[in-house]
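Colleague: What follows is a set of structures for review.
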Structure P
Amino acid sequence: MQIIIPATDHGQIRVFATDMPLSADVTGKTETGIAALLGASVDVTYIDVVCISDLGAMTLSEYIASGYDMLPDAVDKAAVDAITGYAILLLSRATAGKEVALNLAPGLRHVTTYSPTLRMAPPADLPSDAAEGVLPPPQPAKAPKSDARISGMVATAALVVMFLIVGMMIWIAG
């Protein structure tokens, strides 16, 4: 069975199941073991191999809900909780944003794909006294000073300084 994971896949968890015994390469999540199982090279960091008997009283759907914060719908929950043997959880990040074609090993089956639920809350009005009243009309912006005006101001200041120096020289000489 071939499953195509598109390059645009984001935030999903694909759940695979098998009742056959898995090799140490697969349970240890080595690249060769996972590649042999899935028929494609993926990043094993984003794969979880779960032995259902290791979960104890916890169901696989509870494990996924608490570990990955993904809640299943009723059909997914029943199908996931019916898995015996091993579950292989493949996160979208395992494909590194590339399209990947999985060629599943015999005995491995795709059970379901968890998709994130969008949690959008409507905007809430924030009570504040600052939001009350009327804004005053905008004041006209002051025009920037022209180069001619700045030059005139500098010349005037220079003349005043020279007048004071000449006046001081006359006062000292006299």
Structure Q
Amino acid sequence: MGALLEQFDLIQQFIVAGGAVLPFILLVSVVLWFLVVERLLFFKFHYPSLRDQWLQEWHQRNDKSSKHARHIRLAMISQASMTLQNSLPLIKMLVAVCPLIGLLGTVTGMIHVFDVMAVTGNGNPRAMADGVSQATIPTMAGMVIAIGGLYFNRLLEERANEEIHRLSDLLQNH
């Protein structure tokens, strides 16, 4: 239990050292990873039953080649596409926002450095180092989160596209 409390203390020190912007990066990170995990769990557990339901619905149809049947097939594929790509634009947006919030942290940290220089002159390196820390930690945190998010965003987009094509192939006239 003591080791866990020590880890929380280290995280709190890191957040304080990163300045006022770092809690926003943390919030964006939590939302981003929640959405990524939700999509991964969706593909693993929920999507197979949905796919089977759509296939069963299609195979129960007697008419699979008329114009009306083709429109129903396209509607089913469109519904599947919307379901599979749910949350992906939000994930992409959060990935893009992370470095921008980090950049905001850089600007606010540098403002702190310049404020210290204006008040104390160049004679207080400790106060300037605090501002430099506030400038670099949010940038690093935003970039690290964005890099990991880019990987999973691409993985989820590819998986969604593969499943849409696979479902499209399975919902044929045969």
Structure R
Amino acid sequence: MITCVLKATTPAKRPRRPPSTTAVIAQVQSSLQIVSQSANQPRVHEELLRAAGVRLDRAGVALLYKLRRHGDTPFRITSLAALLGVDAPTVTRKVQQLERLGYVAREPDPDDGRASLICLTASGRDAVDRVLAAHRDRLSRLLEGWDDDDLRTFGALLERFAESLRTDTEAMYGD
């Protein structure tokens, strides 16, 4: 007769954080909610565009920004849609609008003659650069009065947090 002994295992538990750390995380959470809400307010976006001298909606700016951020690499509509997290017909309509404004152009896809690639024009590059400059000006105003050490520390910690966020998002969604 063979006797088996089963050993009960429990899933690994996360270590409990001390109450002081939990309070700091709650403070970070609250602060991030304020940052997110403030950054996503339509009137803030409108003011930044006004300061930049650009007449465009948020979706248009997001598309131009993605093109600019990726080194002005031309993209297929489907690739842009994936980058923006929207469907291809939505991007097609936005690209048509941006083409009429002269911010993007289509070029033939060398790998597929039926498809075209979307690229940023000089005018589109200028528009997105002006919006980014308006963002930097706003940040400068918000950080006015901070000493250099605080700015460096904040920048380094925010960059570290952003990298953790990017890595976590890529692990979750494969982006």
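Colleague: P, Q, R: which one has distance in nm of label points 7 Å out along Cα→Cβ at positions 71 and 159, as calculated, at 2.0? Mind dumping the intermediate values first?
Modeller: Values: P: 8.2; Q: 3.5; R: 2.0.
Clearly, the read-out refers to R.
Colleague: Can you spot which of P, Q, R the value 77, 25, 16 was calculated from, given it is semi-axes √(5λ) of the Cα gyration tensor in Å? Display every interim value, and only then the final one.
Modeller: Values: P: 77, 25, 16; Q: 51, 17, 9; R: 40, 29, 13.
Only structure P yields this read-out.
Colleague: To which of P, Q, R does the computed value -10000 (helix-only ellipticity at 222 nm (-39500 (n - 2.57) for each DSSP H run of 4 or more, over all residues; to 500)) belong?
Modeller: Details: P: -10000; Q: -29500; R: -21500.
Only structure P yields this read-out.
Bear in mind that the values in this text are calculations on the coordinates, not laboratory data. Model, not experiment: these values are computed from the prediction. Cβ atoms are built from the backbone, for glycine too; each structure is taken alone.
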